[in-house]
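A.B. asks: Structures incoming, each one as structure tokens.
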Structure P
Amino acid sequence: MTDFLYVEAYCGDILLSMPNEEDIRHAHKTESIWSFPYVMLMIVNFFQSMAAFMANTTIPLFADHLGAGTALVGTVVSSFAITALLIRPFAGPAFDSFSRKRLLLIAQAIIGTAFILYGIVDSLPLLIAARLLHGIGIGCAGPLAMSLVSEYLPTSRFASGISIYTLAQSCAQVIGPAVGLWLVDEFGFSNAYFLAAGFLLAAMCGIFIIREIPRERPPYEFKISRMFAREALDKAFALMLLATSFSCTASYLVLYGTLLGIEGIGLYFTVYALCLIVTRPVLGKLADRFGSARVLIVGILFFAASYVTLSQAKDMNGLLVAAVLGSAGFGCCAPLIQTLGLSSVEPSRRGAASNTVFTGLDLGMLLGPVTGGNAIEFMTPLVGGLLPAYSHMWLVMLIPAAGTFGIVVWWNVKLNGRRSQ
């Protein structure tokens, strides 16, 4: 058991013994994360993420195309989080009581159906309805995939295993936004979303061929302790604050680039994702060695710097600097916080822990675009125009990020206190 798990054990109020350095080095030499199910789930994650990133960059444009104002664009983008949150109390106990593989197949089918609806709808109410259906699938797919992949990871490689697993998202993010924008320009919104539905079908095929590890399955009970894990609540709150800020990037960056007169805004997402391919494995290994709580402090500082840079950006070069900083920011923090949440409980309760952490993520994704959109509309007359209002909105998003920084500092203070004792 690594130093990373000792950090999480303390933060989650679970007492675990501290291994010596020789045991850790031996475990790292003898245990590998690479298994057929793990690799296949990475491929599944890639196809699912391709569809997700295509939607993230085109749904705001689609809503604007259908006549939505700035604040309403944020509402449309974040509306999926409503149903994602509503489904969690019912889905959480099911993640540990039933086959995670079968439930993940159902969730992917729901998301695929939502993308087909995106290709059909022609009004804002119908688009919101499709987003709400999408939220049901997202509310289940994320925590299911994360808890399922955790079953195939050795304890000593948990943080790096999760970080490398999320690299599939990074690879999808290299091409997903650019492909989505290109397809919309060349073939229209409908064909872009139909292709995204095809990616979900490919993901379902990958899930179908893996073999699930037998595990203890407690009976389905509709109660709080089965829906959520108390040990992961602080991780969920930290991720909620961070996601509140991050979600504004996906919602408003393309519109911000348009106001700046920047062409080829998809390059931002490509650079961001390429940098993730470097930063995530490195930071994951550092987390295994020094503890996730310590590495998170560095990640949040990078995250804050990316938003300051966005607020001052005037051209593509400024946006690309923000992309590099952001890749070492949210790209580092999100998987590490998720890892802390998963490792705070025993394996039989990882479904509930994953559900708890993703609830925080969904809350942030719900609050961020709405807050950002209203901040832009409120500040536009005060600062003399829409473009400076966007610049100020990026700075406002530093406030929730500062809350996450405070929580992580608190984790480190408690950890150091435990070690000194």
Structure Q
Amino acid sequence: MKDSILKYLNSDFTEPIRDPLWQNIFLSKGFKQLVSLEPFQKLAGIKQLGPAYHVYPGATHTRLSHSLGVFHLARRIISRLVGHPDCIVLTLEGVKSFLCAALLHDLGHFPYAHSLKELPLKDHEVLTGEIILSEPLCSCIENVIGASAKKTAAIVNFEMPHENDKEVIFFRNILSGVLDPDKLDYLNRDAFFCGVPYGIQDTDFAISKIVPTESGIGINSQGITAVENVLFSKYLMYRTVYWHKTVRIATAMIKKAVITALTEGIINNDDLYGLTDNDFFNRYTGDFHPVMQLITAVNKRNLYKCVYEVPFSADNSLHQSLCSLEARTEFEKNNTSNCGCSDLIIDIPEPISFEVNLPVVSGGSRTTYIDSESVFSGPVVEGFTSSLRKIRVYVPEADVAGCRHADGLFN
């Protein structure tokens, strides 16, 4: 079985697609047919980094190009693992399902990056699983590629039952982890298109240092630096790109418009599924409803301004309570007039983790990453997290001069 899998991985992928990051991404004829289908092609209408182009004009790359990059790296990673003598027994159908999952993992993604992430909507992984199990993808996955649509969906959507299928568990942990193909692509790709050096990874080196475990991947002792590079890069990309103040403002404005529309029954949850960026901005304008003027303002780059920020403190009961979107919305309503402004948005980034549960395998021994020689000890990880999360107060630009007592909101 191992020989047939390696033969498939090494000889069936002959159809090149040019990519600015990875140069040639090779598809099989079956996968070329899969990427031509409409559900995948819709990803060309969703920017990978949403509002980041307001700060980095080159950041207009799409979920489609990212998905092809994840597929490319997934094929390289699984080739490395299957060729290793310690790899668990895998099936050709399972490997094909994993590659389908890597390619299709973002099918259910919302428009405008993560602006809708905190809202009471289905997770995009759940939506992805539903799309994979629907036509036209399901037939193509099973009849053209020879994979399992059910297994493909289960690898992406962790909420789906897997009946203790060892392959599903193994592939889930490869597709979502520290050295996963998703992270290796988006860090490199986002840095490339933003024109910043922070996300660049030595991908060849990283892949060469991974080893299979019973439930996914580990690294050998030489791979510790590859993981450190990923973690440092993740920190710097969040600090300079993903959570840049302007990006956070645009995201918060979109979020406020949508949560208000949902709460007041102006739109329903289902209205937000399956949209591209253009669908979203063309549909939800001030003409649709006055509350959507915030969305139009973001599209025209008429952004709110930050009038106050404070580091998030896990020990502060008010800070903790405002992590609830409901509580935060109520807090904004109750304090807008007190601050002398026409509108008020409180922004709190979601928790972010730099924890590493990747095993380090050396010879016959194994240790946890945190107990290895890495500099990423518990206090370092805590320092990274605490330095990134800031509570910010945003108001319309016209209200900045008259805004008062914003600092008193958190005393």
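None of the figures in this text is laboratory data; all of them are computed from the coordinates on show. Keep in mind the model is a prediction, meaning the values are calculated, not measured. Cβ atoms are built from the backbone, for glycine too; each structure is taken alone.
A.B. asks: Out of P, Q, choose the structure whose coordinates give FRET efficiency 1/(1 + (r/R0)^6) of positions 232 and 392 (r between Cβ atoms, R0 = 30 Å, to 0.05) equal to 0.30 when calculated. Kindly include the intermediate steps, with their values, before the conclusion.
C.D. replies: Values: P: 0.30; Q: 0.75.
Matching structure: P.
A.B. asks: Looking at structures P, Q, which one was relative contact order in percent (Cα under 8 Å, 6 or more apart) calculated from, given that it came out as 15? All intermediate terms of the calculation are to be shown ahead of the outcome.
C.D. replies: On the way: P: 27; Q: 15.
Working through the options, I get structure Q.
A.B. asks: Assuming -12500 is helix-only ellipticity at 222 nm (-39500 (n - 2.57) for each DSSP H run of 4 or more, over all residues; to 500) as calculated from a single structure, say which of P, Q it is. Spell out each step's value before the answer.
C.D. replies: On the way: P: -27500; Q: -12500.
Label of the originating structure: Q.
A.B. asks: On Rg/Rh (Cα atoms, Kirkwood Rh), which of the structures labelled P, Q is highest? It would help to have the intermediate numbers written out before the result.
C.D. replies: Numbers: P: 0.96; Q: 0.99.
Largest value of Rg/Rh (Cα atoms, Kirkwood Rh): Q.
A.B. asks: Right, something else. One of P, Q was used to compute FRET efficiency 1/(1 + (r/R0)^6) of positions 104 and 312 (r between Cβ atoms, R0 = 30 Å, to 0.05), and the result was 0.10. Which label is that?
C.D. replies: Clearly, the read-out refers to P.
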